[in-house]
Structure P
Amino acid sequence: MGAAFVRWLALLCLCAAYLQGGLVKAFDFPGAVAEMTHFGMLPAAPFAVLVIVLELAASMMILTGIGRWLGALSLAGFTLLATFMANRFWEMVPPERFGAANSFFEHIGLCGGFLLVAWYDLNARMGGQAHE
């Protein structure tokens, strides 16, 4: 296995939840609309379409390398906003607080991974060293 394949596999793992989420929402659009409604994103149908397009398009940008930095920054921002909407652990009581806090910080970790992808891609495009 070459380094390029391992790097692509790592990017696929980073994008897996967004590919899965986008496809599930696309094939169960009423469920996607219900999810947007649950989180107060109204009008729900246009928000569902935007989320589907964002999750799938940004993931493909990362995997193909076409605008990788932009796709990574888009998913980092989306993840950060969604995390603050869906995992408000500070408003919960145990035992729900424990799971929501774990999920919150796992998603912050995903944001960090996407920021690293964006930094690495931008740095490589500018001819810099990726290990600064």
Structure Q
Amino acid sequence: MATLKLEIVTPDRKVLSEDVEYVGAPGIMGEFGVLPNHVPFLSALGIGNLHYKQDGKAHYVFVSGGFAEVSNNQVTVLAEVAEKATEIDVDRASKAKERAEQRATAAKEKIESIRNQAALKRAISRINCKNSGKNAGTC
């Protein structure tokens, strides 16, 4: 079966470098999917869960911001933040979600509200990523 090389890096570390069968990622304009021999393209990333298939099993990585480049059967993700589902601390993410929800109710300025919405989305996406991996039993 044809594969893609998936590399995920952040400013701090290389998160992943694997041969995979499929990559789905949260683009800024919506989720996109990549199979082998995909046309080259570049997309900004939103906040959400990147998923990939390897040996027929789904795996999950939380990503927040950055870019994805597809070229020559390689997907390179340059993310501001990226965490494998197995690395996510659900208690910490739940506390961040609670803080963001509390700030959202108290937010008075529009910019404050936007920051809180982004923090809330990051926390919820981390929790969902961890739970997706747990439910699939593959992380």
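When distance in nm of label points 7 Å out along Cα→Cβ at positions 33 and 81 is worked out for each of P, Q, structure Q gives the greatest result. To test your reading of the models, identify which of P, Q gives 1.4 for distance in nm of label points 7 Å out along Cα→Cβ at positions 41 and 57 when calculated. Derived from P, not from the others. For structures P, Q, which has the highest computed value of distance in nm of label points 7 Å out along Cα→Cβ at positions 9 and 113? Top value of distance in nm of label points 7 Å out along Cα→Cβ at positions 9 and 113, among P, Q, belongs to structure Q. Computing distance in nm of label points 7 Å out along Cα→Cβ at positions 1 and 121 gives 2.2 for which of P, Q? Source structure for this number: P.
Here helix-only ellipticity at 222 nm (-39500 (n - 2.57) for each DSSP H run of 4 or more, over all residues; to 500) has been calculated and equals -27500, so which of P, Q was it run on?
Working: P: -27500; Q: -11000.
Structure P accounts for this read-out.
Read the figures in this text as sums done on the coordinates, not as results from a lab. Here the structure is a predicted model, which means the values were calculated and not measured. Cβ atoms are built from the backbone, for glycine too; each structure is taken alone.
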